[in-house]
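In structure tokens below, several structures.
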Structure P
Amino acid sequence: MIETTISTNQAVRRFDRRHLLLLIFSFCMVATLSFLIMKGTELVRAGRLDGFRPGNIISDYVMSNYKSMSEAEIQAFLKSKNSCNDTRLYLAQQYSGYQYHIENGHFVCMADERFDGESAAHIIWQAAQDYRINPQVLIVLLQKEQSLVTDTWPNHIQYRAATGYGCPDTAACSEKYYGFKNQVRRAAEMFRTVLNGGWTNYPVGYNYVQYNPNAACGGTTVYIENLATSALYRYTPYQPNASALAAGYGRGDGCGAYGNRNFYLYFLDWFGNPQGFSAVQTSLPAGDYYIAMNGDYEKVLQLDSDNKNNGTKFMLASRKTADTFTLQKNANGTYTLIDQYSGRVIDVPNAAAANGTVLHQYDANGTAAQQWYLYDNTDGTFSLGSAVNRELVLSIDQDEESATYKRLVLGYYNYSPNQSFRFIQTKPPVADGTYFVNSGLGSNLVIDIAGGAVTDMANAQVYTLNRTDAQKFQFTFDQASGTYTLMNVKANKALDVYIASNQNGANIQLYTSNQSNAQRWYIYPLADGKYELVSACSNKAADVTGAGRTPGTNLQTYQRNGSAAQSWTFTTEDQLPDTLEGTYTITSSLRDKFALDVAGGARTNGANVQLYDANGTEAQRWKLVYNMSDDTYTIINPISNLALDVAGGAKIDGANVWLYSQNGTAAQKWFIYSTADGYYEIVSAHAGKALDVAGAGRVNKSNAQIYTRNNTPAQKWTFTKE
């Protein structure tokens, strides 16, 4: 695809030279073309081309960064470039040979157009996700081929050949590739094919690249440094000559070609340096792993022979017991990979980090040639970037001598499957069994299925421990993948990430077991004895939304951050503490033998509750009855059979506590939590506030109330059982 830049009155409009050739046969048709190429123009200005390199127009990483924009961000960008409010409707009549979409007195441009019900933003985003191509690349392609981003009155010709796919310079466009969606997806597919090592007529290495379809214009030999640049040349097989580079966005001499130049300029001006690199670093616990390529768990990295000596190379082959690596974390955030069979490490020979460098093992020496950054591919896989050159990552390459033998090399990071690895723990960190999954946020919260539902898409949340089957999960470790499935005991369905999403905020639910990565979870140990639950479909952690401690707070996946909202412990039913059921004297930690007391020993509704010297009377006896459904207690004065109650169901600080007839409401239910210093906290299930001695009073008749939890002695209690 090549565009000719035509200038008039300091304005330019790029137009495919094929169209020009078809229209020069009559003066009238030329006049029509002259007008059409002016619409949607941009001012001629000096382009920032100092950084343009014909051998490295765009990096593999940038072309492959399919996460660069969300669908909403794509839509916002398109609207920012084109308000779609061109009201010059006479143009449609003047150029009636073209089809336009007009609504409400203005042309509908690409940002607002619908293609069989789909928006351009959605089509661009979906193609980007499906083929792992940066949506910014597709946006720029639409602009440099047909000016569709900025064109305020696009026509059907532009849409049907939107990216110029299937439009050779020497023939008309192929009808089988017509259509906006078809064009976008075929372009993305072709770019991904080249990035994955597929065919290209301009492979990495030295290639003669012409300046123009006219061979007489000449060209130069270009060393094409990466696959992304190779893909651009397969798409538009010309480089700009000196005059085209000097012209910025404008037109040079008759031998100029502008497609790859304009691609570079639009990308640079709209999205920044196309040669940039900003992979997201992540971490894994140090330990022993199999390293498997993408989803083939049985093909793992290993030495290519039994030779343990320095210089032995690596390959991908069937798993065997010796093929494990110790992942050792270094102080600078990198990792060293130690082959357990030989005791040596993966090494870049002579620290020569270049595309295609074949890696080998070598004695550990602590140099950058043996250090690797861990990149998060957000699909459950990781890539490993060399500390010598972060853009070059571990890659599995086809050996030239064998179709089945694979070798370990360096390659530019492009999200391809041969650079995506799964780290499979060789030993299960948690034994198979049935567990309650306890939140690191405390407050007796565990993973729970809302309402005890058993249907597909039943929602996962955190809720107060109540020991029901809705809170029990059967953990089963899969040795092949190093992951767990968590089956809810009540529903017999798996803990699942909604539609296998890799986005922050993806909902966690139950779903019928299907063995997909949406239902596979890595369990990684944390430093404090807790664990992360990490989705195998996204590398994101099971997370309590907003770190909420309120029962019923939703469970989601979110970028790993090591917070309490993403830390968990696992408890079997046998490990749960016994309940506190029984009859007790309840004393305050404010002073010795300072007991919870019914004022005057009253036995009527509204009898006040206070603190008084312990005296062994019925007014100071309290029976705790455990409520399994919500892990609360009802606290009853046995002589009156009335319950400890928040007066009037109030939720404010200072609300009074009294006795009232048992009614099963939350105002009469209390959570009892142990504290780090050996006392207990008594928390209203209704208000979320703690039973408190008003003013921290230490004298008889100090009133009992509820108050915001503050961990003071006024809210700490001792239970002495009869």
Structure Q
Amino acid sequence: MNGHQSISIAVLTEDQDDVEIINRTLRDAGHAAHCHWISTPTKLADILVAENVELLILNCDRYKDSIQQIIKQKDRYKPEVPLLATQETADEASIQDAMQAGACDLVSMSHTTRLQSVVCRELRALRVERALNSTLLSANGYKRQLKDHMESSSSSIALVQEGIFTDVNDAWMAQFSIMTKEEVIGMPVMDTFEEESQAALKGALIATIAGKWQASQKLIVKPLVESNDSNEVHLEFRSVDLDDGPCVQIRIAPQLKVAEEPTKLVHDALKRDPTTLFFHRAQFVERITKRLLRKPAQGTHCLVYIKPDNFSAVHEKIGILQSEEIFAQFAEEIRKRLHPRDVAGRFEGTSIMVLLERGAARDAQVWGKQICAHISQHTFEIDDKSTHITCTAGACAVNEVFGSLEEFVAATIGAYKLGREAGGNTSFLDESADKNSKQLEFDAIWVKHLKAALMEDRFRLAQLPIAGLRSDSVKMFDLLVRMIDEQGNSVLPSEFLPAAERNNMMKNIDRWMLQSAVEFCNKNNADRVFVRLSRQSITDSTTVTWMEQHLDDRAFDCSRLVVQIPERDAAKHIKQTRSLVKQARRLGIGFALEHYGIDQERFQILDILKPDYIKLDGELMHTLMTDSSLQRAVSTVVKAAQERKIKTIAERVENANAMAVLFQLGLDFMQGHYVHEPEVVLQEVESVASLTLAELSAAGGN
């Protein structure tokens, strides 16, 4: 706004002298003001219709109507025009009352400098909004989007087209310390954010244009230039159609800040190790003790013990004092790969212990392997010195055979020692509990419970929706199993499936799942359901015969069923898997490889088994958002699958950032807590309720 621009203002007052005062005040500031005098309420409508009024100024002391009445009247004609209230005196209380009534501000007539500033501010905001509105098509949805983003001058907004900034508002410029728009317009949006955020940002932009980004979703990114208050910002995206093509409107969402008492901050700091920012050993033990008392939402609790290999060499190369900074960097690399629900502590010396919530013990071992692989390739730097280190991880899942936390921790450290004995730079899993005599006693109890649950129909299905990243036309679900104990409580698979696997009962549960999947499809109109098969079903030659008898006989459309097998099991039993898949396909049943890893290009198994779907291992989701090398590996797998016409599904998608990266990498589907929590859906299955243990065990025995 400058002196060459004419300002059209309506002044609502019974005293014409007020018009002259406002006119003179604005002209003294160099603004060409044209004031319309509104002395009675009946004149306001005529002026709003006839003139291009940009601002209403009301003298509350000398006008008949209240602020609310004027707002109601002007909203019929020009709702975007702001109303500025004035009166003889203006204190904080009266300003608040005026703004709550609908005015943009309240100014004392005697404070001319503030009056000039407020008028400039409101006119600038109005003109920016009108300028952007003129570039939009007349569609109501797009007009509403723009208005939502431009309602408050404090919102940081940018328009991006094909990855290039086309416009930003003043708040965006202030947020990123930009002096003029010329500095940013025409520049790539990626140049504004850290490299680790760029894959997710690119995916979000593409997903928005494709209509797959929801308005409620927020992307957490790190700007290159430290913003006003935080090193992270939350971005919202909306698609806007401009005259020259589709555009994405980016808005920085306000983040609520909760003030913490200094005493609380001090107490929290005292609980953490100053080098790693993880909990001190005592605090860590206290927290995991409480956490282990309650069951995880799904999966199981696992402890992982991580320690750098030969850290004394770092002392010699870097120095004893500076080696602590290297250990701090080591801890930071681990922190980046933690889930929000994970708990970490500096256990002793240079060792770190983490309590994970994962699907199974093997997942904890895989997580440890990813840590080891990343650390071995990472360069640690301090001043002008740099070094490379490796580490070893030991993992152990919670188990009933452990009589105390001491035994659980000892088993975890024991797994670490096995890794060190093997040469280090690896991840070991403690499996001693599987061979423990105490385990046999627990298994005997579980076998009894499992047989009773099968006989009394106390198994339930839980469904996990599979959402389309490209299209929502196919209604798909991953089916899980829950057991109901004699008291009516739900038992998670991590508690009873290991015992079922060790005692050759998984085949019975698999067949219950297949039968129940048919009922689920019929009751829920599902297009496709995924049912996992165990090693016992894979190696049992009667599995396909059983499916022919119990699925084909019921005139069920078997193309709605997909059997899924873990890649590790399929590779170990490749001959049996290929035979099962070949015979299942004759029935029309689809096939999926789940927990598909990318640590090496294992495309031969895709050519041998020719799956319809592959599910990328959920453990990859922990670091995929920020690990560019992992993103490239996943992209290679996706391209290989596309060449073979195999659909790709991402497991355990937890947030919008992961979804954005997956979209950018070209995956087809996703599942996980971000899509939907597992939900028990089948309370009673009449056709399965009559299925006896003997029938389930038919054609192969138990």
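Nothing in this text is a laboratory measurement; each read-out follows from the coordinates by a stated rule. Keep in mind that this is a model prediction, so the values were computed, not measured. Cβ atoms are built from the backbone, for glycine too; each structure is taken alone.
List of remarks:
- Read-out Cα Rg over 2.2 N^0.38 Å, for residues 472-519 alone, computed value 1.12, structure in P, Q: P
- Parent structure of the calculated result 10.7, given that mean projected area of the Cα convex hull in nm², for residues 448-607 alone is the read-out and P, Q the choices: Q
- Top of P, Q by percent of Cα pairs over 43 Å apart, largest first: P
- Test item: FRET efficiency 1/(1 + (r/R0)^6) of positions 200 and 624 (r between Cβ atoms, R0 = 35 Å, to 0.05) calculated as 0.00, pick one of P, Q: P
- With helix-only ellipticity at 222 nm (-39500 (n - 2.57) for each DSSP H run of 4 or more, over all residues; to 500) derived as -4500, matching label from P, Q: P
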